[in-house]
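Engineer: Next come the structures, one after another.
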Structure 1
Amino acid sequence: MPPPPRPAEKVERVLCVLAHPDDVDFGSAGTIAGWTAAGTEVTYCIVTDGDAGGFDDTPRDRMGPLRRAEQRAAAAEVGVTDVRFLGYPDGQVELTLELRRDITRVIRQVRPQRVLTTSPERWWDRIGASHPDHMTVGESTLRAVYPDARNPFAFPELLDEEGLQAWTVQEVWLGASPRADHAVDVTALVAQKFAALRCHVTQVGQNPDLETMVTGWMAMTAKSLGLPEGRLAEAFHVVHTA
């Protein structure tokens, strides 16, 4: 069999759909910093406010607004200014038509050639990567990419009432995937990644070993996907969807 096609060298627009504030930064901030530096417009769509996160006694009604602000600050560290929140409850995301419609709406608004989200597959060797919200958002996003966003007859109210034309996404990058097949060398971009991660004070402020831990993950990722010794990488399963 011929090898699968490689991802596009560069695209004009990318949409990142993740469950919680900080998900995109743990898994993809280095990659995104590289994209924005190359002139790609990147939009974040965060499905929840992360109001069930944190490690202290911050009142729950304050956690969501805090985490929104943290995500906007983190996005700015890697060159992203368009950050959108869908407002679903943290820890309670389910696979519904409403969520598919809401993600489809954003896809049609942004019209990205590439979508980045989390894998819908459970990763048994890294169970922490398989938060139920992560998998549900990944599956919902894939369903929004195909068939919903490209089908003008899916969610007709998006066209009839909002004027949002159908849009076909060319490729989907799945993070936290047990079948990752594409490594992005982010060795030169880790300073921006860590700057973004440090913005999530409510989540990482208690962890003095954050950079050591994440560096270890990226080093193992690089090694497992064949990069030279000493390199750091983020990994994705790239799915061609056009």
Structure 2
Amino acid sequence: MRKKIVAGNWKMNTTVAEGVELAKAVAARSSEVPASVKLIIAPPFTHLVPVGEAIKGTGIGLSAQNCADKEKGAYTGEVAADMLVSAGCGYTILGHSERRQYYGETDAKLVEKVKIATAHGLSPIFCVGENLDEREAGRHFEVVTEQVKNVLYTLSAEDMAKVIIAYEPVWAIGTGKTATAEQAQEIHACIRKVVADKFGDLAGEITILYGGSCKPSNAKELFACPDIDGGLIGGAALKADDFIAIALSF
């Protein structure tokens, strides 16, 4: 039975005080969510410690939104994997489309990030997905396949078992557009097959999340698909009631 996960990516939103209040609001309703569904929240770096305190004892996982590709040293502004672990994180988002698009993160850099994260005991939430031009050109399967191969094929089976994959149709992030359940399912199935080609039966245990404008109104249909194991939630994660409603959509 694959783990069901609903993860909230807060991106660059909320002050520390606002983030703590949001975390407390999520924590207050977390007991409504079935034990089979894992909640994870990913606040900004500045919030990690106080948000971690706010969710302590609830079973909610704490994730960072990024991780450095170096262990330590003279890398001003970067945050290392062991720093994240010491702040209470069990997860980190890596390869988000915004990091790829705005900050030039390459597959080669993401190989280093994923390896460092897993070496320190973090579970990477590794993001893949195509942009609008690639989708319209019919290259979406090719693009996503290459992203998976270029990074995850470098891992051992032991480290791959720690990875959560998130498919984000980049054209649907923040646009209000959503892939249809059929579109989402077919590419999730493609991802699982690509993982199986390298890692065999392990592919059946890997959680794959949908991450493109998932909200309470469409979560149930998306989560009913056989290869969609939950969501990486953006805007809807900034409202506790919406986030919990999505988690109750299984």
Structure 3
Amino acid sequence: MKIAFITDIHEDIISLKNAFRIIDKLSVNEVVCLGDISGFSAPNYKYLRTRNAHECLRLIRENCKYVIIGNHDIHAAQIIPKNCNFFNFPENWYQLDYHDRYSLAGDKLWMHEEYDLNPLYKLEDIEYLKSLPEYIICNMGGVNILLTHYIYPNILGLKREFYTYADEFRKHFVFMKEKGCVLSFTGHSHVNGFFISTGKSLKYYKYTSKVLNQNSFCFGLPPITCNNKRSGFSIFDTEEYKIKAVRF
């Protein structure tokens, strides 16, 4: 079974269409989206005139079997997250002004309105985002897979930090084991290619492919957004146990 993984679109409709155009030619069985459909950062992204969160969401709904929510989507839909054990969101979180929320969150959380433009979603788009799960456990091609936006305990990417050392992934592998999963796929970190963690090691690879032994792995995948010229997606073959990052 071949599974295509897309993540971190950030309203880049041109790159998303390019990705689906290529995916359509690769004879994949399923497409999975790992979140952050929303989140156009005004200082960092250069496609202001072409950004289109609504159209991105429409294409994802039409083409993806599994979709999970990312931190920018949570902000856009004003969702109180369930899987966050490092900050207690008050029920009126989105009714508070920016300064009050910042004083409560300190440097713990990304405060997206500092940079993100309004994604201009329709009401039905917001309702769809609110219906999305925060993580998914699925069996694809006979393999139990955990789908998260980022690494446990920060599976939603809400916390203002990134993990860059192997030992920072140990809790994630405990979480995988608790959920009965041998593979995990994540986005959020905008990898230039992909990374592979075993819980004891962490290695980065450019846009290439790698055949793996039958073991437990966590993969970090490239973003769709064209920021930093890293646009790409990944294909995982459950029969060959091979991961491939495709750049476009």
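Taken together, the values in this text are just the output of simple stated rules run on the coordinates, not laboratory data. Because the structure is predicted, anything quoted here is derived from the model rather than measured. Cβ atoms are built from the backbone, for glycine too; each structure is taken alone.
Engineer: One of 1, 2, 3 was used to compute mean count of other Cβ atoms within 10 Å over residues 44-51, and the answer was 25.4. Which one was it? Please report the intermediate quantities before stating the final value.
Structural biologist: Details: 1: 25.4; 2: 18.5; 3: 13.1.
Answer for the origin of the read-out: 1.
Engineer: If you don't mind, there's one more thing I want to ask. Determine which structure produced the value 27, 12, 10 for semi-axes √(5λ) of the Cα gyration tensor in Å, for residues 76-147 alone, calculated from the coordinates; the candidates are 1, 2, 3.
Structural biologist: Structure of origin is 2.
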